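Asker: Got some structures for you, see below.
Read-outs throughout are calculated quantities, based only on the coordinates presented, and are distinct from any laboratory measurement. These numbers were taken from a predicted model, which means no experiment stands behind them. Cβ atoms are built from the backbone, for glycine too; each structure is taken alone.
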Structure P
Amino acid sequence: MKTIKINGDYIELGKLLKMVNVISSGGEAKYYLQDNEVLVNGELENRRGKKLYPGDVVKVEDEEYTIK
């Protein structure tokens, strides 16, 4: 499990996907989430604007990220 440190109260899911190099631009997030399984705290999530807060766990492509 990898830790993602954020500056601020939250980070949006689309920005997280770009930060961890799953997508190359923010515009790809919508399409990526339509075609791929992304779990936030164990639940399927398809909103690129979903706010992620410290303590949230995101699973993408067999990799888990914890927000700090």
Structure Q
Amino acid sequence: MPTREIAAGGSTTYTDDLEYVGNCSVSKFKLFRAVRNTTGNAYDAAVWGGELLPDGGAKVCNTGVTYTIHAH
């Protein structure tokens, strides 16, 4: 997934382009994320987020599945 900034309360979408993976099943995934600070450095250190599950259960890679990521 390309680097994107998501404003608090906003969302972004990402369409899978995992053609190099084949038709595997994506049942969960993680995002490497950094939180924007209000002062000092622009962002906290980047860290792995918790496990995320696709809405509606596992998805097959390389099928153009679109995921929506919400920032709360």
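Asker: When relative contact order in percent (Cα under 8 Å, 6 or more apart) is calculated for each of the structures P, Q, which structure yields the highest value?
Answerer: Max of relative contact order in percent (Cα under 8 Å, 6 or more apart): Q.
Asker: Work out the source of 75 here, i.e. which of P, Q gives that when volume of the Cα convex hull per residue in Å³ is computed.
Answerer: P
Asker: For distance in nm of label points 7 Å out along Cα→Cβ at positions 28 and 60, the calculated result is 1.0, so let me know which of P, Q that is.
Answerer: Of the options listed, only P reproduces it.
Asker: Suppose you compute helix-only ellipticity at 222 nm (-39500 (n - 2.57) for each DSSP H run of 4 or more, over all residues; to 500) for every structure in P, Q: which one lands on 0?
Answerer: Among P, Q, the structure yielding 0 for helix-only ellipticity at 222 nm (-39500 (n - 2.57) for each DSSP H run of 4 or more, over all residues; to 500) is Q.
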